[in-house]
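Next up, some structures in structure tokens.
Since every read-out is calculated from the coordinates, none of them should be taken as a lab result. Here the structure is a predicted model, which is why all the values come from computation and not from measurement. Cβ atoms are built from the backbone, for glycine too; each structure is taken alone.
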Structure 1
Amino acid sequence: MKPCTLAFLLSVTLFGQEDVRNTRVLHTDSHFRMPGYGTRQAWEARRGVLKAQIQTALGLDPMPAKTPLHAQVFGKITTKDGTIEKVLIETMPGYYLGGNLYRPLTGGKHPAVLNPHGHWQYGRLENQPLYSGPQLGSNFARQGYVVFAWDMVGYNDTLQTPHTFGTPADRLWGFGPAGLQVWNSIRALDFITSLDDVDTSRVGMTGASGGATQTFLTAALDDRIQFLAPVNMVSGTMQGGDFCENAPGLRYETNNIEIAAMAAPRPLLLVSATGDWTRNVPSEEYPAIRKIYDLYGKPENVANVHLDAPHNYNKQNREFVYRFFGKHMLQDPVAGDIVEKDATVPMLQDMLATSRRPLPEGAATYGQVAEIWRKRAGTNEPKAALTRALGTSWPDQVTDDGAVLLWHGTRVPYTFVAGQGSPVLLIGGTKADIPTGRPGLILDVFQTGRAIMARDRGVKHFATFNRTDDQARVQDILTGLAWLGQKYPGTTLELVGVGTAASVWTEFAAAVAPVKVNLKAELKGFPGTDADFLKYLDVPDIQLAGGLAAAQKVLGQAAN
């Protein structure tokens with residue numbers, strides 16, 4: 001019998017049911033349902049939590065500096081539908097985002113539409129029955145909108161990083177395709193609202209598949225997006241299959257239904273199909289999101305159209321989006337009559353910003369882009385930033401069964417030593433490490449000692465939905481501190497870590513604990529490099545939150 005199997009059987013025998021973190025391992029294809037919210041106040045409190053979580057998971061906590069875009073708009077093509085121009089904008093110094101700007105032939109101020117694309121072979125330039133970026137852009141322009149369509153990372157003109165990128169060390173700094181793409185979307189919004197012919201009070205966003213993911217994630221962080229039409233993506237049964245949709249930590253205790261609902265009460269059109277993962281939208285996802293709109297008294301602002309079709313953004317669906325935007329953005333009384341007209345589509349090479357034209361001199365390398373991303377590390381308030389990165393919560397009420405601490409389905413085996421005086425919480429040690437005569441609590445934190453059990457870490461995008469073992473260990477220490485605080489109210493708790501790993505866990509637990517803790521931990525083997533964190537505290541975004549320096553700053557302030 002394998003040792004891990006034996007440990008699992010012993011744990012089940014000794015402690016009954018398993019820890020929920022082992023038994024409920026979520027992934028992209030888990031079946032999620034929208035929680036219920038009884039009041040607008042309860043929902044808006046939850047919305048604030050979700051916004052902070054999304055921003056942290058995407059590596060946008062804090063937001064990068066909005067440096068000059070140095071927009072280059074050139075190569076105008078005039079058609080019967082409007083004009084098409086090539087665009088390069090600098091979303092970070094030396095990092096260029098390519099796209100196309102579609103404009104009406106008429107003058108004056110116009111509403112605007114942002115159009116991120118999905119994982120189609122030619123990206124924003126795909127032109128086939130299931131998806132056509134040029135048809136969408138040109139028809140919107142003919143209807144009176146200014147439209148900006150741009151690249152996912154690693155597509156067409158935007159090639160300074162590949163589409164899928166990021167090392168384990170990059171993850172510590174929140175650097176990955178999901179965050180970079182949402183940042184590009186925010187800068188695309190900055191660009192289009194800077195144009196003289198755009199009415200900044202009327203800005204919409206629509207995309208299909210991965211472009212829909214960008215739509216509702218961007219709208220969750222930026223209220224300037226006032227009208228949304230995510231196409232064939234919002235689902236309770238599939239959350240997105242690509243790394244650009246699955247940043248670590250993005251969906252802790254949440255899902256795309258709840259994230260899309262953050263648009264409320266802004267007008268939102270959910271487009272779904274029988275032939276993909278949005279097949280249940282009319283019966284599950286749409287009614288759940290509509291309940292959030294009911295809290296605002298705006299049920300008329302959310303709608304669903306459902307086609308008998310495969311995964312798509314085809315002509316019929318585009319027409320539904322034109323009509324929805326026409327009704328809400330243009331306030332056109334005959335918007336329901338809008339149909340798509342076949343537009344003139346130029347040759348692909350005539351729409352590429354870098355066709356026969358290299359990126360500007362001084363364009364950043366992959367390493368330089370990553371370094372720009374990292375420069376924000378530690379610039380937030382350290383305790384709050386570390387708490388968000390660790391994904392921890394202070395337990396409201398911890399119970400126990402005499403052998404295990406219990407909190408929200410988590411189970412932490414413990415040994416308690418009775419005594420007098422202030423209590424000690426010990427991690428990584430034995431009874432011999434508790435000062436003589438004092439009460440002591442010894443924990444087997446997650447996946448250590450008696451808490452070792454089977455955990456499936458091989459599911460799709462595990463870290464997007466599930467906290468790492470090290471995050472869970474820090475949480476267990478907070479659970480132990482909360483239990484001791486309940487048992488010994490009004491006392492200063494002593495927290496002791498024995499060994500490098502336990503000392504690291506206790507260091508960060510003490511830094512984020514909302515109570516005063518007397519910490520005793522030795523970090524001689526942990527100077528706080530990326531390699532150190534990957535070995536002892538593998539937590540997404542922890543270095544961006546300030547890493548060891550942030551923890552020590554918090555603890556130093558507490559000591560003073």
Structure 2
Amino acid sequence: MAAALERIATLLSLKGENEFKTRAYTRAARQIIRLNRPVKELVDRGELQELPGIGKALAQKIEELVTTGESRLLARLEAEVPAGLLALFSIPGVGHKTAAKMVRELNLRSLEDLEEAAREGRVRSLHGLGPVVEQNILRYFQESRSGEILYHRGVALPVAEQLEDYLRREGLEAVSMAGEVRRGTEGVHHFLLVVGGSEEREALARKLEQLLKRAPGVSAVEPGAPDELLLQTVYGLPGRVLLTGLEEFPLVLLRESCSPAHWEQLQKLAREQGFQLRGNALRRDGKAVPVKSEGELYRLLGLDPVPVELREGRGEIQAAREGRLPALVELRHIRGDLHLHTDWSDGTDSIQELAREADARGYEYIAITDHSPSLQIAGGLSMERLRQQMEAIRRLNEEGGYRCRILAGAEVDILSDGTLDLPDEILFQLDLVIASVHSHFRQEREQITERICRAMEHPAVHILAHPTGRLIGSRGGYRVDVEALIRQAARTGTILEINASPQRLDLSEAYHRQARRSGVLLAVNTDAHSVATMADMGYGITAARRGGLEPGDLLNTLSWEELEKCLKRREQRKGGGGS
């Protein structure tokens with residue numbers, strides 16, 4: 001539901017609709033994603049308009065999605081806006097306002113139009129943009145242009161899981177998600193399911209097509225390549241379903257759950273050992289070799305089974321051959337969440353409600369880190385309000401109503417010059433200080449890098465949050481030298497966050513190994529703004545696993561006693577006043 005509303009907001013912005021209308025859909029999506037109960041329940045009870053920011057018109061759009069699984073507004077917008085323009089939001093520093101301005105004033109109908117405008121210097125001439133935005137656009141086309149639309153995992157994984165569960169309940173013999181969604185990539189171009197059955201292939205295809213036409217969220221089903229069905233969903237995310245026989249299912253699932261490079265390396269290793277590994281069969285001396293699971297194939301080739309998140313062709317085959325695969329972190333290793341927002345600022349739930357959820361998750365500690373004063377749009381706390389919150393947290397800990405320890409913290413804005421948004425007299429009273437950037441995204445690369453590095457030198461700062469500021473699929477991050485941030489973190493003892501929100505997953509997995517080699521400790525935090533979004537921890541753990549991280553690489557796998565000692569050591573290393 002939230003994904004559909006976000007997509008409407010994005011398309012409205014590209015059409016040049018007024019900012020208030022676009023923001024209304026974005027705010028509604030935010031409210032929906034933070035709900036602790038199904039949105040259908042609110043619709044059935046007529047309570048939808050009780051949510052902040054959802055009026056009659058918006059409620060009607062949501063009710064249509066709930067009752068029909070479709071949105072006439074979304075369908076109309078997708079017909080009117082060229083799909084390629086959605087890739088604008090992969091460009092660093094480009095959000096809704098900037099994209100809308102460029103589409104409107106440059107009369108863009110395609111990415112090619114934008115590239116031409118940037119090369120001719122017409123982007124920098126637009127009021128409020130200038131040469132930095134133009135340079136970011138040119139770099140995008142030079143370095144990483146794909147033209148494909150990325151959907152973050154918060155959209156893709158639930159859609160794939162929902163369909164997987166639906167098909168299993170309908171009695172299909174073997175069903176599994178595969179592809180990018182199963183490997184846990186940061187962004188997804190489409191979702192993929194592999195379905196195996198013992199019946200004749202055409203009969204299975206007919207049965208599956210009928211089931212998918214009735215599936216939740218599926219708006220269209222059509223044949224693709226042989227043994228393939230193509231899906232469209234109301235959320236915009238396309239999908240594929242591959243059909244195979246039951247005996248072939250394990251190998252097809254493995255093939256479709258690894259990168260082409262990983263599969264090619266497996267095929268080469270198989271040839272070296274006298275096997276022939278093709279798309280759906282393993283043979284030796286012309287005879288089929290039964291393979292009952294993915295793990296069995298790895299063992300037949302003399303390998304330790306490779307976790308699906310590592311199947312990218314980046315040295316994991318050799319590591320599996322030599323017994324050097326990392327013992328990857330798992331969700332069960334997490335002992336706390338150190339970045340949480342409450343209804344004191346822009347969260348929807350109270351400190352007590354978050355603490356109860358933490359207890360239910362078996363956490364030993366949580367940190368309440370509401371926003372600092374300058375972020376007024378997010379209800380940033382004044383110094384007086386922050387003092388009141390600190391006192392409230394102290395009382396809750398003394399009363400002992402929760403098993404977890406509640407830390408009094410703050411997410412403090414890094415101002416444009418690298419100073420922090422709170423004075424030292426407050427900072428040193430906090431148990432945990434998270435520093436982050438929420439403004440001046442268009443600073444030059446060197447300037448924003450120096451700005452963040454300066455903040456990391458502050459002795460009160462424990463963690464740097466979401467280091468690049470990206471929002472996958474809707475805003476490119478600011479241009480910052482991440483390698484310089486890692487060096488600064490190693491020098492100052494600052495912990496780098498892996499923000500588990502599926503829209504962020506920031507610090508990106510691409511830098512996890514470098515941080516680990518540099519001796520930098522990381523922390524997977526949800527940045528949750530509700531009890532419901534505390535569940536985002538799973539997305540962060542998947543990202544950490546793709547980065548090859550083990551439990552010892554993460555701050556919040558420590559026990560409470562270990563965490564307390566670790567934070568104090570880092571304060572002493574920075575020469576701070578301590579908390």
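The figures follow:
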{"quantity": "Comparison of 1, 2 - label where distance in nm of label points 7 Å out along Cα→Cβ at positions 263 and 447 is highest", "calculated": "2"}
{"quantity": "Entry that produces 21.9, 70 once Rg and Dmax of the Cα atoms in Å, for residues 87-318 alone is calculated, selected from 1, 2", "calculated": "2"}
{"quantity": "Which of 1, 2 yields -12500 [helix-only ellipticity at 222 nm (-39500 (n - 2.57) for each DSSP H run of 4 or more, over all residues; to 500), calculated]", "calculated": "2"}
{"quantity": "For relative contact order in percent (Cα under 8 Å, 6 or more apart) computed as 17, the structure of 1, 2 it came from", "calculated": "1"}
{"quantity": "FRET efficiency 1/(1 + (r/R0)^6) of positions 199 and 503 (r between Cβ atoms, R0 = 41 Å, to 0.05) - structure with the largest value, from 1, 2", "calculated": "2"}
{"quantity": "When distance in nm of label points 7 Å out along Cα→Cβ at positions 351 and 519 is computed for each of 1, 2, the largest belongs to", "calculated": "1"}
{"quantity": "FRET efficiency 1/(1 + (r/R0)^6) of positions 55 and 167 (r between Cβ atoms, R0 = 30 Å, to 0.05) - structure with the largest value, from 1, 2", "calculated": "1"}
{"quantity": "Entry that produces -0.43, -0.80, -0.85 once log10 I(q)/I(0) by the Debye sum over Cα atoms at q = 0.11, 0.17, 0.18 Å⁻¹, for residues 207-302 alone is calculated, selected from 1, 2", "calculated": "2"}
{"quantity": "Structure from which 22.4 was derived, mean count of other Cβ atoms within 10 Å over residues 191-198, options 1, 2", "calculated": "2"}
